[in-house]
Every structure is written in structure tokens, then in C-alpha cells.
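Enquirer: Following this line, the structures themselves.
Values in this text are rule-based calculations from the coordinates and carry no lab data. Only a predicted model underlies this, so the values are computations on that prediction, with no experimental measurement involved. Cβ atoms are built from the backbone, for glycine too; each structure is taken alone.
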Structure P
């Protein structure tokens, strides 16, 4: 059994997406025994303030809570930190300032995967606060890829779907509606679709669309296993 780094996970953003991240880590790790799996220290911190509410001016900044969570994970043994939420990366600077161990950015790693596919245009399925912070737009433009976004009406529908998923609703109607939104981005010329919210993979798969789907959760899972020194299955 080779030595691997302990992983600190800022979770609870939301809890179903955190559980999905953990499940995908288990399924993607090559392991014959329990001891071959990574040590994950998961803080399923559902009390971190809502990112979208802050962006609307309806709540406090999540920055201090995110920084505290990262620091606490390092204190109890995490050798690097990941976060199973795209939008919360708007406070990446707060997190990095609070720790002395590496932090792996889901935005940066997902954009690298998209750039390697060499599309001219990439569609972004992400919540309001993520888009307002231009996390993917700026990263894609820097990589020479034009971001494609939903129009205002479709974005409102997307937000409604995300909160339904967060409440536990992943029924066929929600799945079909998410597929429709992804296909709208394809119709706008997107050659790649980014699942830029960790709730999206709970209802959307690569089989649902015509073009390439880059799932930010899967990207982070793969990067986490590799950075920790584990083996991919």
C-alpha cells in the first residue's frame, strides 16, 4: 500500500453534491482493500451562507466560513484542500489565505480539460452567483474559448431546477428540463457543455446531449485522486 496524501473537502455546498463527489471518488479509485482508498476528511458544512443570496444582497458573505472550514481541515490533518462547489471559488483567495497547504481549483482544472478539447465555444451551466463572478467566463476567455451562456429566461429556469435538485427532486421532469437547457446552449453554438455546478451531474449525463459534456465534479474527482497519489480505475 503506497502512501497517499490526506484530502480535506469543504462540503455541504450542497450536501447531495458532496455525497456525489465522495461516491465518485470511491468508484474512480483503484482499490483492492479499504486501505487502498484515500483518506478524505469531509466537512459537510451546510451552515456556510448561501452564495446566491449574498450575490443578490440577501445574506452575509460565505468568505469567512469558507476560510474557517479550510483552516480547520488543515488543522486536523488535510494535506491539500478541495471544494465540491464551483460558485464558492469566488472566495478562493479567502481560502488560500487561511491555509498553508495546496488548494485545487475546480474552475482551473475544469477549464484545462475544456481547453484540451480545443472548442471555439463552450456552454456554461452555472448558477447566478458563479456567473456574476465571471469564474468560468474569465477562465475560458484566458484559454481562448468563447463562453456561451443561457438567456435570462432560461437562466431563471436553471436556478429553479438547481434549488429543486438541492431539495432532493431529481425526477424525470427535472432531468428533461436540464437536458433542454443544455441543448439550448448547443443550439447557440456551444461545442462543449460545462456542468459548472455540482448539482448538475445529479440529473445530466453525457448521453443526454449531442456534444461533449465536461462534468466539473468528475474533473475534480480525477485531479483529487491523482494529486493525493492514488490510482485511477
Structure Q
């Protein structure tokens, strides 16, 4: 499935989620850099029937991406990769007057298809692992802050993002830092984000900035810009 097809399916599922979901947050988006493009769709369900209150949560996400990297380990010096992922977890959120904290534990599946096959790359083929994710977000103040971090034993994959912003009316703007990677590479992104509501139940988020990735096993380092867009719907 090409990324464009994935995006169409993600948008269709988002519309379905808007029509039928209750007490649910549905999110979808695309992140692109000079050597990689990833799309995702997921959702969070409040088991107590109210996302704005403390309680158990059920979370799931699907992702698909295409990437390439240069390496002396294969003939031709370049590898094209396709990655599919699926996550399912159960968590709990604590909603306080000024912030929200959540913690999830679950299962993570990842599949990487490399062409030509790079036998020196450990992130190759399919693997299922245990995953943990933690989130923090401020509520109800012009000053905004959020932290998200997750780790999976599948290829030792990790991802973390920190944001600090200020609300100018309904629009929140500020800097972000993103760290991600696995057994084969480590990446850092430094940029700006903008969150703006489309309606009472829809939030649109943009981000862009500078990206630097460092790889192992004769994999060439990568630098350049990145951009991302995300839509979240709550019902």
C-alpha cells in the first residue's frame, strides 16, 4: 500500500470515527522528511464514558511509512524500506485541574521490508514486542506544555516529543523537540508547532523544522528539514 493510499484510508476511517464514536479521540496525520514519509491513524477510548475524567483508556494505532538510506553494505549503495506498525494498549489517565497524565502498556508489532535486502541491518523483517507510553499535557492555561514518550522492545524502538507553547486566542504556537530511533539509528528534530481548532471537536496541528539522523552499520547520516500535520477529533 502506497502512502497516498494509506492517507485516503486514514481520512475515511477518521470520518467513520467522527460519525460513530462516543467518548473517543481519533487522530491521523502524516510526517515527511527528505528521506522518509510516514502516516498513521489511531484512537483512544475512555472506558468510563468520559475522556475529560480520570479512568481507564483503550488505545490503538496503525502506521505505514516509506524511507531510504545510503549504505556501503549493499550493491548500489542505497536501500528502500517500507514499514508497517500496529499498537494496542490499555492505560489509565489522571485528569487534574491544571494537567492530564496518562500511562499505557501494551503490544507493538513492526514489519520492515528492505530492498535490496540489507543483512547488516537488524531492523529487518517482522517483530512483536511489549510497549509502554507515558503522556503529560497542561490544561486550561495560556501557557502550554506537553511531553510524550514511548518505548517498544520490538527493535528497541523509541519516540519522545516535548512541546512548550503559548495560546494567542485559539491558536497555540511554540517550539518542539522530537527524539526517535531503534537499534540502527537515532534521530533528533528541532522545530516549531502550531495548534488551531477547526471546530469544537476538531484540532489541526502543524509542525516543521530541522532533522538530523545518525545510522549504524555503514549507514549514511541524514540531515534536512521535516514537516508534519495532524488532525484530532473528539466525540
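Enquirer: One of P, Q was used to compute relative contact order in percent (Cα under 8 Å, 6 or more apart), and the result was 25. Which label is that?
Expert: This figure was derived from P.
Enquirer: Another one. Where does the value -2500 come from, among P, Q, when helix-only ellipticity at 222 nm (-39500 (n - 2.57) for each DSSP H run of 4 or more, over all residues; to 500) is the thing being computed?
Expert: Q
Enquirer: Which one of P, Q has distance in nm of label points 7 Å out along Cα→Cβ at positions 73 and 145, as calculated from the coordinates, equal to 2.3?
Expert: Computed on structure P.
Enquirer: Continuing with this model, one more query. Of the structures labelled P, Q, which one yields 1.04 when Cα Rg over 2.2 N^0.38 Å is computed from its coordinates?
Expert: Of the options listed, only Q reproduces it.
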